[in-house]
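Read the figures in this text as sums done on the coordinates, not as results from a lab. As the structure is a prediction and not an experimental result, all values here were calculated from the model. Cβ atoms are built from the backbone, for glycine too; each structure is taken alone.
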Structure 1
Amino acid sequence: MRLSARQIFFVTAVLVAIVVFQFARDRERILQTKVTSWTDARHADCAIVLTGASARIPEGFSLLGQKRVRKLIISGVYKQADLPGIFPQWPFYGVVDPHDVILEKHSLTTYGNAEQSLPIVEALHCRDVILVTSRVHMYRSLRTFRATFPKDIPIYPRAVIAGHYNPGTWELWSETLKTMFYDIWAY
């Protein structure tokens, strides 16, 4: 069976409309993410910080220093990195014991962060987790972690600002495209 030019055009138009709708929907959901680091005083057993932008690691150390979490997992660290290398300010957090910070060095993607952090969370017997990442990255990250982690481990978002409150055009487009890809592949 051969499709006519009109049928091909119609199918193409429908597919384009679906992609445009999905893009607009995901973009809006990303922009609706609230910055919770300023307003949420939540406590949890562990925090997972996703590397990739400034403000994330200091936020994790603040949670640990304020005793809002007992263990801090920094996910997505380079294999050769050590704690002073990724966060030279850590000695100024005098109450923070470096043994309470775990560097996860195997993941390269957000999905990898979730997959590689889960065994650490289970080994540390974390009953709940605070997920720390940037406002723009939170929508996709939270969905990925909730799809990967068991339902009996609550995950609380803690979105921080990395740079400007409103993301730049390229940052927003990039994150929206990644979210669309994750919609198909990871959730």
Structure 2
Amino acid sequence: MNRRYIIFDVETPNSRNDRISAIGITIVENMKIVKGYYCLVNPECHFDSFNIQLTGITPEMVKDKPNFKELWKMIEPIMNSGILVAHNAPFDMSVLGKCLRDYGIMWMAQTKYACTCAIARKTLPHLPNHRLNTLCSYLGIELQHHNAASDSNAAAQILLYYLTNGVDMEKYIKIYDLVNICTKRG
């Protein structure tokens, strides 16, 4: 079944993981990558030195960038246009949910999503771990790790690997509760 997938990755400024300092979005449609999007985001909060070192994003780099509310106006049509996908999706989904909540944005109560990491655990169990860099190395995918554009593009290529190798995505689509910030059980 041809579906539209919105693969996204967020970088956060601190250990609270409730704000975004960068987002990368890669769109997969008809079994190919059709578009990519990247934006630095002003999280309007403090940065931990660990996160600066990990992502290379500093407060100075984002001071004139849109905050999440301004960003959301630009990306909401994209996020509405397909099934959300991320690598270690519960993390990215929770950051998204917290940003929506904290900025008072009413999007939807729940949304469909899939996790390329969870799929790897089932379909590639022989790997030593299922981190993004491990999968990229195994599949020969170029990665500039902790760069949201590169991470979302790499996760999109991993998704395409699954799709071209017959993985039944329906088995891996879950519902994320954006109100309670968790995967819906059931």
Structure 3
Amino acid sequence: MTKAELRAAVAAKVANLSPTYCQEADSNICSQVIRSELYRNARTIFCYVGTSREINTMPLLRAAVRDGKALALPYCQSLGVMEARRVQNLSDLVTGKYNILAPKLECPVVEPEAFDLVIVPCCTANAKGQRLGYGGGFYDRYLTKVKCPTMLLCRRHILAEDIPMEPHDLTMDYLVTERGIVDCRQVRL
């Protein structure tokens, strides 16, 4: 299956998921992250604002602000190019490119090397830490500069065993579903 075919298949699955399942799964996923040692030990976190087809990360973002974490979110500059900008609270978010909530332009840039934990979106993923993004290449380019653990968030019902990988595609360290956290590095051994 090509990446485009897999994206279409996953989009169809997502469209058929019940709102109740999505809300419960997303809540459990955010709780798994917040309870994790990775989150507790992180001082500076890079996360994303979930769209309607992704995990609702708002509870996680609110927790990071409440817990005094330095929280940075993606700011898309142009096609395939993003940077991280620090938000003090969620009122620092505005509608950005691609109609996704993003930090205001005045929010300070945080360099990729400064993060203790990076939380990454995906269309689908698997226990090996392979992810299928949405085709823009934003994260694969950005994550080459990150020196900390990376964590994928994905609902269990849309996981894919086989994900087509290209040489530039990166694997992530951890996968979080509503059932728990998988150390993908161990699975790849």
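Distance in nm of label points 7 Å out along Cα→Cβ at positions 22 and 110 was computed and gave 1.5; which structure, 1, 2, 3, did it come from?
Source structure: 1.
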Here FRET efficiency 1/(1 + (r/R0)^6) of positions 30 and 94 (r between Cβ atoms, R0 = 35 Å, to 0.05) has been calculated and equals 0.40, so which of 1, 2, 3 was it run on?
1
Structure from which -15000 was derived, helix-only ellipticity at 222 nm (-39500 (n - 2.57) for each DSSP H run of 4 or more, over all residues; to 500), options 1, 2, 3
1
